[in-house]
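A.B. asks: Listed below are the structures to be examined.
Read-outs throughout are calculated quantities, based only on the coordinates presented, and are distinct from any laboratory measurement. What you are looking at is a predicted structure, and each value in this text was computed from that prediction instead of being measured. Cβ atoms are built from the backbone, for glycine too; each structure is taken alone.
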Structure 1
Amino acid sequence: MTARIRKAGGIGGFHRWALYVVGTGVWLTGGLWLLFHYFFVKQGEFGSTANPLEHWWLKLHGAFAFAAVWMFGLLWGIHIAKLWPQKRRRWSGGALTAVFALLIVSGYLLYYVGDDRIRPVISALHWIIGLACPIFFAWHRLKRRTRRSSGAV
């Protein structure tokens, strides 16, 4: 079960596959929780109640989020720290790192902040950034390599 790295700092084989699975899983479970929380509310005898699947989407989202934090630590060691000095894709990589840091902090706050006035703001921030995350990933992943002589970073 050895992962081949194509070049120093590159992500290959198993690590790339794991990154795609975990990233897709955290995004899909978060999106499904959002759909079930706001659009698939059940009407009960005493008013609207949460859909029974909402709870399970949140649990799965938490499990994938835990794996995503672990993957971020792995990427920091085998990818970010090694490629940062090369000054390529710094803007997109830095933005992706900032997005991930905001998701970690807002997820933590959602878990521990009990104030009902601030939780909706944190929640909206978390899911808006989370839904936009694939855009940042695609920007970083698909960004063309520019020549150093052009001065582009």
Structure 2
Amino acid sequence: MNLSNDGLINENDLSIARDTLSTTDNSIVVVKNGEILLTKKGGGIRPLLETIEELKERMIGSIIGDRILGKASALLLRYSKVSGVYAPQATKTALAVLIIGRIPVQTDELIPFIQNKAKDGPCPFEKMLEGIESPEDAYNILKENILKKD
């Protein structure tokens, strides 16, 4: 499924992101101008938050590969001003967040929601951001609750 407002997405970078996620156990890959800037492993939203903290402005205009894309990730990607996203699995809410932000997105499978680790309910980060529409607010809430606890 390819959802794009204008069809302008760096297909080469998108292909690199897709190939990296399909051939490695990375959960995040950042690609820009044909170069992989960073990869991260791990579950939850932490790898994406760490990526944002490490790359900062270098994420602007990049293509992100994110193994599972939910609302929390989508808001963080809007905050980071990326130019496109590939995710093997994504929620409808995440796709809507990116489309509203005019960020092209490709996914292989729509999922109803992201499950928590126990697989008995929704992801706590998705619940944490219920009612939050601002990428900046989402970033600040997640950063405070995830990275500041270390």
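A.B. asks: Output the label of whichever structure in 1, 2 has the greatest value of distance in nm of label points 7 Å out along Cα→Cβ at positions 78 and 142.
C.D. replies: Working: 1: 2.5; 2: 1.2.
Biggest value here belongs to 1.
A.B. asks: Could you tell me which structure in 1, 2 was used to calculate Cα Rg over 2.2 N^0.38 Å as 0.94? Intermediate values should be presented prior to the final figure.
C.D. replies: Working: 1: 1.24; 2: 0.94.
The correct label is 2.
A.B. asks: For which of the structures 1, 2 does the calculation of helix-only ellipticity at 222 nm (-39500 (n - 2.57) for each DSSP H run of 4 or more, over all residues; to 500) return -10000? It would help to have the intermediate numbers written out before the result.
C.D. replies: Values: 1: -22500; 2: -10000.
Label of the originating structure: 2.
A.B. asks: Continuing with the same structure: Of the structures labelled 1, 2, one was used to calculate P(r) over Cα pairs in 10 Å bins from 0, in percent, for residues 46-133 alone, giving 14, 38, 30, 13, 4, 1, 0. Name it. Each step should come with its number before you reach the end.
C.D. replies: Details: 1: 14, 38, 30, 13, 4, 1, 0; 2: 18, 53, 27, 2.
Considering all the candidates, the number was obtained from 1.
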